1. -24000 is what came out when helix-only ellipticity at 222 nm (-39500 (n - 2.57) for each DSSP H run of 4 or more, over all residues; to 500) was calculated for one structure; which of 1, 2 is it?
2. With Kirkwood radius over Cα pairs in Å derived from the coordinates and found to be 30.4, which of 1, 2 does the value describe?
3. Suppose mean count of other Cβ atoms within 10 Å over residues 242-249 works out to 20.1; of 1, 2, which structure was it derived from?
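None of the figures in this text is laboratory data; all of them are computed from the coordinates on show. The structure presented is a predicted model; accordingly, all values stated were derived computationally and were not measured. Cβ atoms are built from the backbone, for glycine too; each structure is taken alone.
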Structure 1
Amino acid sequence: MKFAGMLVLAAALAGTLAAQSSDRGPLQLSLKRAVEIAIQPEGNTNIQLSGESLKQAQMRSAEARAALLPDFEASIGDRSATTNLGALGINVVVPIPGFHFPTFVGPYTTMDARVTGSQSVFDFSSIRRFQASKLGVSAARSDADSTGDRVAADVARAYLTAVKTDADVDAAEANVTLSQAVLTLADNQKKAGTGTGIEITRAKVQLANDQQHLLEARNARRAAHLRLLRVMGLRLDTDAELTDKLLYVPVDAMTIEQAKAQALESRPDYKAQQEREANARLSASATKLERLPSVQAFGDYGAIGTGLNNALPTRTYGISVRVPVFDGGKRDARRAESASQYRTERVRTNDLKEQVELDVRLALDELKSAEDEVKVAKEGLELADNELTQARRRYEGGVTNSLEVTDAQTRLERARDNQTVALYSYNLARIDLAQALGKVRSML
């Protein structure tokens, strides 16, 4: 009975949660909100990975810093041993008749409790490695920022694609409504004796085509919404409603030089590459400094004896100087390798700088072209709408047949599609320009 009661309670609780979820309705999702969700630490997978990479770089820096800090250890040991003195080369002959010095000693007990410590006093190579590790942390942080911008741009593009599919569905529904109205008009014209059966058939064919396009648009919308949820890192069964629409938002004009200067200053991927180059330079310097002597202080203090009752304090301290002489060419090979890695990063920095300029130029060109497309598409939509209005008026007046209406209707549908595509291309160009400038998240 208790088990049955628990099942009833669980079912009631599940029903309550489902009702509350239903009351909340679909997730209202603006473009800004979608980006905020994706770039949270637990959001997009790439954001999570970049966060872990930053933590790893911080731990590598802490490890490099440890080489410059004191190292203390405490130990206590109690051992029992036997020793063969003959094996150690100890063979004592005592000139006493009947007495032989033992060669086997033990068992004996030794207790040793001790604290040891060491401190690097002079090691330029370790200092350089620590400096390089700090630049590695800065580079990882810049990489995380670059990943955030890239994810924001990907989410924005996916959101725009989903918004475009919403607009395509709205346009397809409007086309179906228009086709139904034309079919009704053709039927009325035939009943009035001014129309023919072919005109009704033509209107039905147009309606069937528009209904087919509507089904395709709805399927494309479902796919686009799923891709948006995936790039955001949300569950694919999340019910989301997009609140933003395709709009024309003017962008402040700028020259190529201004855009290039902003990009080189703001783009986190370029900052990260510059920091990786500096890291490689310091790493190469650290390898060169391995040829210099290093100085280390050391010491220990503790008590040793056969037991606690007879243990005596002992200590050791001193300074050691390590002078590299010959290691079979290993240091020279590391130095050549690190120098090559530094040159590689310099090449990558220069290549990325040129890529930044290319991105800026292409983004500005695409934006200018998209602006012109929006203007032309707006004019074309107005003309197509006027043409359809006049064609329907002429058809209702019996001046022409339905073919003129159908042609005008087809051109209006094409004009609607052109406007949707133009606005979509323009907003994509805005995102491309913002990403080229390194300002995606600030733009949104």
Structure 2
Amino acid sequence: MSYQSPISPGRSWYEDTVGPRPEYSGLDGDLTCDVVIIGGGFTGLSAAVHLAKAGSNVVLIEAYRFGDGASGRNGGQLGTGQRAWAEELEAEYGLSRAKALFDLAEEAKAHLMEFAAVNRIEIDYMPGQMSVAHKKRYVDDYKAHAEIMASRFGYPHISFMDARETAERLGSTAYFGGTRDIGTGHIHPLKLVIGTAKVAAEAGAQLFEQTLATGITSVGGKVKVTTPNGTITAEKCLVGVNAYGGALEPVSAAHIMPIGSFIGATVPLGADTKVLPGGEAVDDSRFVVRYFRKSRDGRLLFGGREIYAVNDPRDIHIHIRRQIAELYPDLRDVEITHGWGGYVGITVPRKPFVREVMPNVISVGGYSGHGVMLSNFFGKLYAETVSGNRDRLKLIEDLKIPPFPGGRRWRTPLLFLALNWFALRDRI
């Protein structure tokens, strides 16, 4: 039976390549537990695994299907470090704290790979990621970045590429240089979602799909989460809905803004293609970033059209094909078999949002396009807090994340204007 998310446009290539997708029943009746988790993406499912394995009685609810949000529909790139470059964090927080944030992200990367291996989840991992400059004046920054990562942050896996090497490795002359990171890679995200849910269920977590959270209250040391068909009473609650929170919880909504991002998948390009001969993933220096990679069967998965308004574009295929042709003119007529989108949660400084939004209720999100790696690990860190160790999650909680300006009424149009200004700057 074909399934398409009711909250995200287009059927993804991921959905058509995961095989049978397990279904979980909806909640019917009241429950009492130690921890209730709202959101069946990477954050919530990872937390459910680690909490259940530690002996907690865990209930997780998802409004639709696991992975229907950003976790199952993203670009699949792991990246390295936090969303901001390590030297940018150093300038803001000092070397010691920037190094701690970088090391935490490196642990997140290792954790994801180990978790998949130990639990025999085939995530279609492919090594390598390139970050490339679409303006010549950015090239020196990329060269310096590679040197800083090796000398100050102990990460020797990033090398600088000049224009010639960049063109050879991309199969395109559209960029002026960049870096190549052999210490990271890219994955099939929906396979990781499905595998993590299976591990959580086997560990004893109670998982429910098609169960919308309609409210949260925290009174007298108890958290109550209401749904259309039952109430869950717990000691603690994790809100892991990211860009899909709506009006559920106002503090998170003020700090995390949903923006639309869209991806197209081409037909397999064939063994003789010059596109990405090394199989690395790519992200570029645009503020409205373009990100792309090849799948194991040789398709180009290209994400390049973010939107900052509520409405989705009418035809994802047209916009994606146009951007592909700018980089690869020979693909101007390439067939796109799938076009899909979804919402990414961003914060003003593009750093993750972690906060206790009411007593015993912690909200986690705002990964700002860097969530494949971080969100899984933040679920683990949340489980650590329940066991009494909040120190590592506190490193993220203490980041300065201001709310979006304009309040509930004006923040979306203000963001639309601001980010479209940056999109214009990308072109000049």
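1. Traced to structure 1.
2. The read-out comes from structure 1.
3. 2
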